[in-house]
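Multiple structures follow.
Derivation of every value follows stated rules applied to the coordinates shown; laboratory data play no part. Everything numeric here is computed off the predicted structure, so don't read it as measured data. Cβ atoms are built from the backbone, for glycine too; each structure is taken alone.
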Structure 1
Amino acid sequence: MTNHQKTPAQGIPKTKTLNLFLWVAQGIIALSLIWAAAMKLFQSPDKLAEMWPWTVDNTGLVKFTGILDLLGGIGVILPSLLRIKPKLTIYAAYGIVALMIAAGTFHLTRGEGAQIGGNLFFAAFAIFIAWGRSKKVPINPK
């Protein structure tokens, strides 16, 4: 089986389809994390508490995770998009997995198990990106 085998239904090479799905996943994670970072870094604590009650008691953690969200959001898309050190995208994806595990653990310890769905979703997307960009459809540097 080669990387250029066509999918039966579409006649598109499998690697092109996978590449498209990877770009979509990268875009979703990047936009979501950059949005979360903007909220955490620039919204007032009262506004944040309406959306995320845990932020009231954890202002330092809010800023710290905002910075991590921003770095993850930029790192998961920009190196691949610019084709400058695209392996950084893989490392960013692993970092996002670690961040989502930490966030899920944080919510579980606070009895907020219902809030970890998003963490699981983004962790799964990040694992998909790390796998796809390292094993199946790597981005070559310029």
Structure 2
Amino acid sequence: MGYQPGWDIPAPHFAADLTYGEAGEQVVRDFIAQLALGAIEVKTDRFRNGRVVVETHQRTQYGWRPSGINITQATWWVYQYGLDGAFTVVSVERLKRYLRVNYDSLVRREFGNRGDNPSRGFLLSSYQVTDLLTGSAYDRPRND
């Protein structure tokens, strides 16, 4: 595979770069403010297999009921890979857009059927998490 011009990083443009950087800083400030308010949902991967589970339903004595991403009031969703400080943070809106766009191609399964807390949802592999975090198809629609 030869030279791919599309892979080049464009020449810097200070004013545009500054504006973009400041917008990024505002996203982080908003995240910190929401964190202080407790508007965050944290899931922890006890099995540390690199795959991300997004819960959508839980089985109760009355049958399957919406849970997890379907009912969260959080603004931010955090997936923690074990307990040693490695985690992914994504807005709940972005995660929901990702799930809607990719619904038909995602792996859906049940979890914990042998335990006292059966649930079901999506199982995302590492390349899907990368797509979730970087894919422009999941960006918030812009009005500019």
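Using FRET efficiency 1/(1 + (r/R0)^6) of positions 34 and 82 (r between Cβ atoms, R0 = 25 Å, to 0.05) for the comparison, can you identify which of 1, 2 gives the largest number? Mind dumping the intermediate values first?
Details: 1: 0.95; 2: 0.55.
Top value of FRET efficiency 1/(1 + (r/R0)^6) of positions 34 and 82 (r between Cβ atoms, R0 = 25 Å, to 0.05) goes to structure 1.
Among candidates 1, 2, the computation of mean count of other Cβ atoms within 10 Å over residues 66-73 that gave 20.0 used structure 1.
Comparing mean count of other Cβ atoms within 10 Å over residues 26-33 across 1, 2, which is largest?
On the way: 1: 19.1; 2: 11.1.
Result for mean count of other Cβ atoms within 10 Å over residues 26-33 over 1, 2: largest is 1.
Given a computed value of -10000 for helix-only ellipticity at 222 nm (-39500 (n - 2.57) for each DSSP H run of 4 or more, over all residues; to 500), which structure among 1, 2 does it belong to? Checking each candidate, the match is 2.
Work out Cα Rg over 2.2 N^0.38 Å for each of structures 1, 2, then name the structure with the largest result.
Details: 1: 1.19; 2: 1.25.
Structure 2 gives the largest value of Cα Rg over 2.2 N^0.38 Å among 1, 2.
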